[in-house]
Structure 1
Amino acid sequence: MKKFLYIIGASLIALGSCKGKSNSNHLVASKDPETGLYEGDTSYFRQLTPEELQKYHDSALAAAHRILGNNFNGQILVAKNGQIVFEEYDGIYNFQTKSPITPTTSLHIASISKTFTGMTVLHLWEEGRLSLDDTIQKFFPNFPYHGITIKMLLAHRSGLPNYLNFLDVDYNRRHKATNQEVIDYMVTHVPPLQANPDKHFHYCNTNFMMLASIIEKVTGMTFPKYMKDSVFTPLGMMHTHIFEPKDTVNYVMTYNGNRPYPMDHLDVTYGDKNVYSTVRDLLQWDRSLYEHSFIKATTLKMAYEPQSNERVSMHNYGLAWRMLFNKNGDSIIYHNGKWHGTNSVFTRLLQDTATIIVIGNRLDKRIYGAKAISSIFTGKPDYVIPVE
């Protein structure tokens, strides 16, 4: 791999003192009036020793190169206790200008975007601005599918049809559909449901597109602006934004081998996708979740509760998060992503307070194997995780 390697010392990235982990129900009530964030639980991590940093770095480096090979095109970051132990930036960002990928290059994270949409909904719920039992009709009275709540959308239990599929049938593909235009199409054409509400889990991008549109109704702001002002900027995510129609003039294509993915009619909808970020910014997101600065610990615990128990499995889906509970008692909370030439991985090892983040902009299924880096922390073999 072409290296752009950084190891950030413990004194720069450490998140707090050498105290042990806090109680999972720790809750800080006070909020900063300017940022809207809770006072973070800074006792959660202990600082790594230089020897630990070096050990984890060497192990992560070897595992990443073994899994991703020599042609990786993207960004990878591995952290332990909130500290970067390994990061690398390889390949090309813009294949036309040959500009390289750097630590500040914002890449499409695809369905990892759902974690931002979902946690923002829960943030608004904490503020009493919506109820998880609210139905879609509270915000869109003419919406033709009834009995679907916000909680069902968060858990992929709405039964709604996937707009990525029905807009491929008789929609003008030369026109890029906005969220509101997708909703209008559903009102007019009423594509058939996949299932009755709350019948079973069915992963569907329409759910999170709807949630972003509900956030707009609740806040009175566009989703991209609200997320920038109330989420990304307060959390210090300075290279993160939501791609929207005005950004199409600066669109940079992703690739499948040497074949580019030009923009299509589905490229400006958001909520389910279209967050552009960096691995370092996603580490800030990870930090806020461990510290409970964006949403309360009790709320996050609720988000991690399995919502789909029709079939007994190690895998499940909570509220905007996938999860894996293995027989050793470890909890892996994660979300992957795929869109056009983008593959992305955001894996959080709760018992080990470790995080693996990968974003690629050239189709490469090996990226999903990066979760196996977890073995350097757990000492246990990898468990297979679905692509999305």
Structure 2
Amino acid sequence: MEKLKQAVKEIAYGQNQAKFSNLHRSLIPFLSYASSLYGAVLYIRHSLYRSGFFSKNSLPVPVISVGNLTWGGNGKTPMVEFIAKRLTDYGISSLILTRGYAGGDEAKMLKRHLIGRAVKVGVGANRVATANLAFEKYGYVDYRGGKFVERTYLDPKMGSHIDSQKIGAAILDDGMQYWSLSRDLEIVMINGLMPWGNGKLLPLGPLREALTAIRRADIAVIHHADLVPEQKVKVIELVVQEIKESLPIFYTRMTPSYLFEPRNISKKMHLEGLHDAVVLCVSAIGFPDAFVMAVEKIGPLFVDQIDFSDHHSFGIEDIHMIRKRLRQLEDKFSCKPIIVVTEKDYDRDPEILKHMYPFQVVVLCSEMQIIPRKGCDEESFKSLLKELLEV
């Protein structure tokens, strides 16, 4: 199954077309047919929403949607965290709405990063129902239009007011295709390293919608802009501006901040721990190359990598394969290599990583930053949020 997923991804991003195997070529007709069906269903669904046959729900607070047009590696979750932190700086408690896909690794990471901040994380496929449950529990404050609407709920069991900061905004994680919920701000994330793939709809290509969906966005963000040649950034800008000329474009990067070991997550380790080390990067994320490039910038002696499909849960067979690669690296360099994983991989199953002993496993923690470019910087991004929330 893992080999099949990898082949589909290589077809979608047009990688190594000259080296396509018989498996790749045999898959293309089936993927093309499935892509046509997906496009037809997408068109019908969109038409039903536009005609009003399917109604859209509204929330009593501003909704900020963070989404994308392609699968994986677009920086949606880091952007959700970035926005939640900026809102708490303004004294606004936000509610993050995430579907909790594949064990909820992203939700676990968000909760850990936002400990101590006035942020709630609601997990569930029905984001509207999840939001309403949170409003019933915490109450809400609506700043829109200069209004100040405050709703306080009573806990029937306790018979007293719930003592908690009321929700002032909702952040919709992976929300661009969640059409059943109205939003006040639509942010589309674009993977600068692999923006559109082969330009085809799923599953033949990586597109979840046609590129014309960019017209619905209020902000575009080119993620991993620091890892992309200037000319490629300009090409992405041109594509976006041809679709929506007035769309503001921001640029982001992931900056490694510290490491921790699965056995002691409260102890932060300096990045220098990887200097001159032999490293094996193991990941099951949407775009592992960006993760590997970030590790290489830290300064290891040598970096190897093993990639799995996005949200893959490591099993015993995977552990055996990883340990085999580690022993090969140990024999080659006459030193014990260090395994580096992402936070998402750690949160998916922290216990399985303990089976790597006697090899050391560390988790790389990174933080999203906005790269100043063409007048678009963190301050101008925050001003858009302030304008939206009438702060």
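Read-outs throughout are calculated quantities, based only on the coordinates presented, and are distinct from any laboratory measurement. From a predicted model like this one, the values you see are computed outputs, not experimental measurements. Cβ atoms are built from the backbone, for glycine too; each structure is taken alone.
Can you tell which of 1, 2 yields 2.0 when distance in nm of label points 7 Å out along Cα→Cβ at positions 64 and 336 is derived from it? Going through each structure in turn, the value belongs to 1. With distance in nm of label points 7 Å out along Cα→Cβ at positions 120 and 208 computed per structure, which member of 1, 2 shows the largest figure? With respect to distance in nm of label points 7 Å out along Cα→Cβ at positions 120 and 208, the highest-scoring structure among 1, 2 is 2. Among the shown structures 1, 2, from which was the value -8000 of helix-only ellipticity at 222 nm (-39500 (n - 2.57) for each DSSP H run of 4 or more, over all residues; to 500) calculated? That value comes from structure 1.
With volume of the Cα convex hull per residue in Å³ coming out at 169, pick the structure among 1, 2 it was computed from. Comparing all candidates, it corresponds to 2. Ranked by volume of the Cα convex hull per residue in Å³, for residues 80-287 alone, structures 1, 2 are led by 2, which has the greatest value. Work out the source of 0.20 here, i.e. which of 1, 2 gives that when FRET efficiency 1/(1 + (r/R0)^6) of positions 168 and 280 (r between Cβ atoms, R0 = 35 Å, to 0.05) is computed. Of the options listed, only 2 reproduces it.
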